[in-house]
Structure P
Amino acid sequence: MAFSKKSGSEIANITESIAILSESSKSDWTTELCRISWNGKEPKLEIRKMNKHAEDGIKFGKGVSLTDEEANILVEELINLGFGDTKKLKIAIKNRTSG
């Protein structure tokens, strides 16, 4: 959880950590895919830089928030552009439809 320095109230809560996309070799900062609830609102999918080891709690850097609909459009466009390992995509789709 991240808290406001002024009021001490919660401003962000990571509700689901999905994947670490990259890690800095020089600091504790990572770029992560997760779901974050900001100010008590419905969690959104986020790709965001963050430092979970900061002295005063989690520090959030630049990032992007996506609704589920926006995430679906992004995935479709990335696949259309040739991103993704075809074998892994087939397995993921098979697992999703059989589960």
Structure Q
Amino acid sequence: MTCRYAASKPAGSRIVAVGVGGKPLEMGRIYKLATNDFIFGGGDGYAALTSGKPIIDPSAGTLMATTVMDHIAQQGEIAPQDRGPHHQAELSLRS
């Protein structure tokens, strides 16, 4: 998945392009989305996601915090980099 945005545009109009599998997002098509229960519940303004159908309910999945803690424990340490308060980047996820 790729997502391009324009930070200079007003809230609600910043997303300018979304792609899935190297192709533009198809309006009207149904996609599966992985997220946490906060976002799924409409948190951070994602009200559109509240009408979605959960595939795995919160009690059946591993908590994101647990996954992060397990990764840090496996690595031994991590070294986050400070990129300032705002960092524009293209999101690329591989399925």
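Using the calculated result 17 for relative contact order in percent (Cα under 8 Å, 6 or more apart), pick out the matching structure from P, Q. Walk me through the numbers before you get to the answer.
Values: P: 17; Q: 30.
Only one of P, Q returns 17 for relative contact order in percent (Cα under 8 Å, 6 or more apart), namely P.
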Of the structures P, Q, the one that 14, 37, 31, 15, 3 was derived from, the read-out being P(r) over Cα pairs in 10 Å bins from 0, in percent:
P
One of P, Q was used to calculate distance in nm of label points 7 Å out along Cα→Cβ at positions 32 and 48, yielding 1.0; that structure is P
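Here helix-only ellipticity at 222 nm (-39500 (n - 2.57) for each DSSP H run of 4 or more, over all residues; to 500) has been calculated and equals -4500, so which of P, Q was it run on?
Details: P: -8500; Q: -4500.
Going through each structure in turn, the value belongs to Q.
Since every read-out is calculated from the coordinates, none of them should be taken as a lab result. Here the structure is a predicted model, which is why all the values come from computation and not from measurement. Cβ atoms are built from the backbone, for glycine too; each structure is taken alone.
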